[in-house]
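Some structures to go through are shown next.
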Structure P
């Protein structure tokens, strides 16, 4: 993609604590990794293990942590900041606004909107959207093509729903909520009882509430509660392909990474992190700030601040020991085999 920042623009965004070097170019036209950058590009050192790549980089501008003590090459500018990754996020935010500009307000003629729906001001409602009876859409919200808002759902202000996002009947979103392509909020919870050898459906009559600043990734699903509410707390970010079961309660500012899943009625307290493919059984409580590693299978409660790995999940240090022991198993089996043969030989009559 083509980008362009004047050097002055870039410095105003970065607000460096100090600078080194000088630059002939008046604009930056690309962003690249240290080893791939060319003149005219911006690069950064976000992970100290790549420190040795900095002096070899051809980038015109490099964003560096304050502790870096190297010198720039000719026609190269170093910008020193406390957290390079955070500063790069600010720059990418500016690029995002340029690439994906806010759609103009208006309602596409193919949208189907029930006469009892309540629409706020300054809305963009795209092609083939459906807004059902009694639904409410808050001011400044954007619904891109094929979004579906169910009966009596309430959508807050400044929401942005990408194509085919769905919010089903009676569900609620707060302010500045983002739903990405194909996200489903309020799908029916998975509940059955076995009666006389057959699976009898348990009606799911609750809803889902997403608080302010929640983001839900592409094709992720959040099931409506069996009764009451499935809730996702303020500022929580949910990656693509995540499954959240009925009646789950997710605290504020949690991170749920792709393909993680939670069975029904599990509680995440604030600031919990679920890494990729982590799976949680139902009716558990995961304490504040706990971190669940990739592909963990969690079968019991986790205390606040704990870090767990493996399946079934165990504390981090235990998991590391088990990993070492697993690597030693082939050698152990060889030794046991040798011992058995030695014993067998010694047991033979002379």
Structure Q
């Protein structure tokens, strides 16, 4: 695609830009372009939009904050982004509340909003980048908590049905960094999520560093807000700020292997972190595997691995998506050769297999 000036179509419910730059639409800060970029401000406009001939003719990519995507090349079609806003309590249930967040709300704003109103549950998910509408797709999770635990309903435009639908938690089919939405990326455009949040619940403080951080804050009996503050401090130290250094957070999933494989690896490497992940399976620490292969802090041109956290690929300046992908593949090959474990990427990779 050329870099010629774009054409803009304004509509009360959406904006369409032709030959649009995606450089500011992904946190890895990779240069890429799309044939059309559509920002949707009103969810009811989705029905009208999907009646346009171009949306049936061109490939569609639904993009949130771009915090979980790697553009290995240009997108030869339409990028659609939900720019809807709003957070509200739909129903006060006494011991909790049903909260609706529109898809275009920043996820961390949803966490802060709920904590400020005395609602618990999301404290472990503080500072995860991205938008509310993207949170169910990846079933975002951190420090022993996943968003799928609290999703009651996901509202989305179903391209197969040609209308807005409401999917309950079971229909979302949540798994580890997985969901029905991730498995059918061309079917749904999420317009809102509804969360059932309690006012009280046992806090999950058992992960490494949390107790020490709470002690440093002088907190003996933590509240959800205290726990969120502790985790925010840990994340800020460990993960680079994408506004300063391009990154997409954790680039690789923690691999899940059979218990037999995990036990064999731990006999050879007793300090390998591993924990139960279901019946006869164990989850391994991908960061440990990557670091032991010597990749932590590696830099090849402007593509690199964070010196603070081995799971994070970083763009030190003008690395292309293809260069970052080549580095990711080198890491996968290195870990597979040394440990016999195949790492899988967390972000969606566009423009390459």
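Taken together, the values in this text are just the output of simple stated rules run on the coordinates, not laboratory data. All values reported here derive from a predicted model rather than from experimental measurement. Cβ atoms are built from the backbone, for glycine too; each structure is taken alone.
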Identify which of structures P, Q gives the largest calculated value of distance in nm of label points 7 Å out along Cα→Cβ at positions 151 and 303. P
As an exercise: mean count of other Cβ atoms within 10 Å over residues 55-62, calculated from one structure in P, Q, equals 21.2. Which structure is it? P
So distance in nm of label points 7 Å out along Cα→Cβ at positions 7 and 247, computed for just one structure, reads 6.4; which one of P, Q is that? P
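Comparing P, Q, where is mean count of other Cβ atoms within 10 Å over residues 167-174 highest?
On the way: P: 22.9; Q: 15.8.
Sorting by mean count of other Cβ atoms within 10 Å over residues 167-174 in descending order puts P first.
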Rank structures P, Q by mean count of other Cβ atoms within 10 Å over residues 23-30 and report only the one at the top, that is, the highest. Q
Once distance in nm of label points 7 Å out along Cα→Cβ at positions 31 and 71 is calculated for all of P, Q, which comes out largest? P
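From P, Q, which structure was distance in nm of label points 7 Å out along Cα→Cβ at positions 111 and 223 = 1.8 calculated on?
Values: P: 3.2; Q: 1.8.
Here the read-out was taken from Q.
Figure out for me which of the structures P, Q the number 18.8 belongs to, where mean projected area of the Cα convex hull in nm² was derived from the coordinates.
Q
Using relative contact order in percent (Cα under 8 Å, 6 or more apart), single out the structure from P, Q with the greatest value.
Q
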